[in-house]
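The following blocks contain the structures, represented as structure tokens.
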Structure 1
């Protein structure tokens with residue numbers, strides 16, 4: 001697709017033109033969608049040779065956030081779980097392949113490929129916003145691999161598409177033109193998005209600073225492509241039956257971008273959905289209130305374990 005090839009060229013141009021070289025000490029997983037930047041707590045110093053039988057939780061940042069935004073949350077959760085966090089292709093330090101079109105099928109298979117590369121047989125996916133739809137598709141494709149879902153700011157596919165038409169300027173929805181505009185304005189777009197996605201009284205500067213550092217080192221932010229891929233989608237609507245996998249949805253009620261979005265719409269795909277509302281959070285409850293979010297995910301995982309024992 002022309003848009004995908006445009007991103008392939010532009011992301012590599014950014015990496016080559018960055019004031020500092022792309023980090024070379026990062027861990028990557030090889031996938032058909034490109035080399036994916038991965039953090040894995042099991043690979044941290046002192047843990048490499050130790051078998052980790054704890055449940056695994058996998059995160060994907062919602063761009064322009066990157067893996068570095070999750071340092072605090074990872075630190076809170078690693079005493080309890082094996083924690084994996086990776087940038088989806090087209091974001092952070094995961095440069096996309098030339099044929100990666102951000103379809104739900106491609107995104108889901110990328111998730112499963114990362115699990116394969118890390119030797120993870122089964123995991124809980126803790127994804128947010130549009131990435132949550134990749135998680136749902138991964139669970140449809142490989143139900144035995146996905147133990148549960150812990151989603152944030154993810155409505156149904158139709159509600160997400162309505163959000164994109166409402167929030168994303170029309171030029172960004174045009175293939176090739178949208179990719180060039182996003183690339184040229186990526187720093188400004190990231191700054192504006194953090195400001196509008198967070199509550200009015202929240203200091204956006206720490207979020208914006210980490211995004212700037214990523215861009216300075218050649219990181220990418222393929223917003224136009226993920227939106228264009230999302231707007232082409234119908235796959236979740238053609239699934240033979242709704243998923244029965246356990247799912248908790250964390251919803252930040254101060255998210256101005258989602259002020260008219262109904263979180264209950266996700267029950268279209270996950271009828272057993274448990275919705276937990278963070279009244280004082282915006283678009284990133286997992287990062288804005290990391291301690292509270294960590295308590296929620298620990299409770300979610302405990303319930304999954306208890307249900308498994310009782311079965």
Structure 2
């Protein structure tokens with residue numbers, strides 16, 4: 001009996017010791033997800049749509065191509081509406097959309113995956129003779145609604161409470177634009193209600209404001225700042241919005257001299273949330289294309305390193321998790 005017990009204990013020890021041997025760290029469990037972007041895939045991805053998302057899409061494409069040299073990208077800024085149309089026609093794989101999809105668009109089969117955050121800002125010419133007053137008191141939402149949607153044109157005197165008679169030269173987006181939708185929504189209006197000389201794209205908007213010292217317009221945050229210096233683009237000034245109507249700009253209404261300051265304000269909820277939005281990659285239906293799916297997943301994992309340097313607001317972990325769940 002003693003000999004049997006000794007033999008039994010010896011066998012048990014051998015089994016336990018064998019089970020405790022270290023795993024081969026070079027072997028990956030089938031249950032462990034493969035890091036998106038690591039496959040060295042080949043193919044072509046065509047993307048078009050929102051001007052607001054184009055710089056980030058190009059940056060993500062460049063980063064992804066370095067990991068997958070066999071993947072080529074075609075990226076074109078055409079506007080949100082044109083991007084959705086091209087996706088519907090099958091001309092492109094991914095539409096860049098700078099707003100939430102409408103109920104009708106969802107019903108038509110469009111599938112949206114948020115990848116970053118952005119905002120819309122009010123801009124004036126840096127040489128505007130009333131710039132000091134604008135930075136001191138800002139413009140409140142009610143005044144902005146009257147300015148951009150009222151029946152009569154306004155003067156700079158009416159804006160800054162002087163006798164000046166120079167007309168405010170307004171500019172608005174003439175194309176189907178997420179920025180215009182966001183700006184109009186902030187004023188409790190629709191894009192069709194906005195007035196001003198129409199321009200196509202953010203670059204054109206900034207150029208028109210740079211040329212006219214009495215101009216006032218709005219643009220996507222990313223285009224208002226230099227991503228290298230992190231400071232405002234030359235010739236324009238971001239105008240603070242007087243949310244509490246006290247005609248005095250506090251630390252929460254500051255004019256955001258650098259993109260990092262405004263990113264922090266957005267993160268802390270100090271910038272009007274009505275002027276912030278998620279930027280999305282949209283496909284026609286939930287994509288099953290392995291290459292497109294891998295690129296979308298990588299954009300929310302390893303690709304997030306390109307978000308802030310390109311001028312956008314990164315997702316926090318909870319936001320990334322929500323978007324990744326949409327791709328399962």
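Suppose helix-only ellipticity at 222 nm (-39500 (n - 2.57) for each DSSP H run of 4 or more, over all residues; to 500) works out to -12500; of 1, 2, which structure was it derived from? It traces back to 1.
As an exercise: distance in nm of label points 7 Å out along Cα→Cβ at positions 110 and 134, calculated from one structure in 1, 2, equals 3.2. Which structure is it? So the calculation was done on 2.
In this comparison of 1, 2, the computed figure 29, 47, 15, 6, 3, 0 for P(r) over Cα pairs in 20 Å bins from 0, in percent is attributed to 2. When mean count of other Cβ atoms within 10 Å over residues 126-133 is computed for each of 1, 2, the one that comes out at 26.2 is 1.
Since every read-out is calculated from the coordinates, none of them should be taken as a lab result. This is a predicted model, so every value here is computed, not measured. Cβ atoms are built from the backbone, for glycine too; each structure is taken alone.
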